[in-house]
Structure P
């Protein structure tokens, strides 16, 4: 199913992991994952993003075979039951290949296709790719992250990865950019990125914002638990769309849909 990017697109998070910060362990069973995906579809999700390895700070590395065993049965089952596009959240080329063969139509990579063979595999699969910026890795990224200018530094990284993708044979129009809220950034960095998000529009590519329930939200709500960050997350999603995001990656689909519908109505836009 083609996605209409003329309106804000909601990407719903479906973590098939035991340790993701918000919903770890909830959807390890294939049937539970399918029920959750269908619930998101009923709420109005546009893309379902399936991941089998937590990328939160300090997360354990998951083996290729374990990640495959977690996500491929879910993608295979879902793709035969739904028309909603499926994204695979992975940095491993073998997982990318098997996920697309099972029915995924977008690769969402927090490592921006920097793993060996990732560029070549993504090019051969000929699907959309989302390149995220991250300083360091899950073990080190929050150890005193620093930048000369956080937005300019991310833009330089994006240009390098866009060039690498195009040299590998990935069409420019298939690239989506994600500045990586919370990935090697302080709270101050995150809010500067949100405030200046429109500067990424200079690439003339689709932009993704993923700040749902993250610590940048909790930090301004007296470190409230992740379940208490829904309103803050929806507010952040609306601000990111106002500032140029085409896709918002969220845990709370219905609430985000409601917030964006009010925003669209206020701007005289068709509600979708």
Structure Q
């Protein structure tokens, strides 16, 4: 009998957990509550009531710069596509959440660190336009290292593109809820992740622009305990709530009932 992968060590309390128990507990440690990272498909399955419809799944990057670092960007994309069975770092989907039709964009951290390039920008913009047209609430679940350096200025343009589209969504008075998970950093934090009508963090999530190590090296000072974690941001007014994964679906449903009804 093979036992590889049946047991996992919690990064919070360092206890050994049976994988099945972890999955039944929303991929959170049953002992200390530590939230394990989950992929985009798992996230959507936890939030939607049942089957969901995926949009714009065949959009792919054109490699605008012909970028090469340790390997050509096109090769890196093909490797990621094979490993994740996704064309890029985001799934755009529609379905029912507690009986209400919503559009959810979930970022995939395993695809080049959930980085934001032209495809992500286009997918989110199309989702926003779809929400405006059909008057459907939008939820974006972020998990990202920021803008994708392999696409240079094309990637940075997505910050303004998505932010402008969210302004049109706001003018149409259609709700946008932003869920920030571990990690949400860089250009994603600097744009759509912090522009929600409600900004909701998962417990213990790292949220910020530059990482804490970079900040400490720049200012040559030790940062406060828990700096850039979701609880610290809530205390200092940068988040509206910190919600456990097991309670997130019900929290989103209540928020949308207040914003929509």
Structure R
């Protein structure tokens, strides 16, 4: 069965002066699914997520439920889409609870006070991400994993149906990587959230993403289910490393082992093999 796309990215092009960052990128994501964006450093992943989020100007268009996100005001877009960036700077001296409550802003007037319903929404979101016990703690004092969960809670309060996350598990330990991605998977399956996320790790993408898109030099080189698109040839071509790929008997997902082959490749590629 072909699912109707909730998110449509159509022919996105982005350049800085004469340097093309994105060239003709198009893909669809059905509601309730996770689309994983993969590619080496400098492939254009963050630029594409910024284009989808309306944070940069570009040629082409992005549609959410058949409505162009580019034509919405910032407040209208914030009601539809929530963004979690790769790095989180301290948000002044706000507590965890106050940061989560910022998700209410698109739905409130500037001087309106929080209602009982608003407070309940914030409390429920804190419960959902397991941070109720940290609600009075300063956001800046949270661990990296806790900060990401806090911002996901803010996105829940924001009531956005489309979540865009730029490498949310980068630099986190294995426990928090799986905790956060597992939470996103639950949001997609139980609340119908549509999620676009950039990742470096092919195994995490295989485990948690319904569909992947592989970017190289601003162009989509592959798009589809991880088990069909992640191949020896693709990994060698895009990431310049050798690989062993096997299918797990436990969950049917593929498992990838990487073997960097540095012969014939410049040292400038070394950062790209850390997938």
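Values quoted throughout were computed directly from the atomic coordinates according to the rules given, and no laboratory measurement underlies them. Values in this document were obtained by computation on a predicted structure and should not be read as measured data. Cβ atoms are built from the backbone, for glycine too; each structure is taken alone.
Annotations for the structure displayed:
- Which of P, Q, R yields 1.9 [distance in nm of label points 7 Å out along Cα→Cβ at positions 50 and 154, calculated]: R
- Of structures P, Q, R, the largest value of relative contact order in percent (Cα under 8 Å, 6 or more apart) belongs to R.
- With distance in nm of label points 7 Å out along Cα→Cβ at positions 42 and 122 derived as 4.5, matching label from P, Q, R: R
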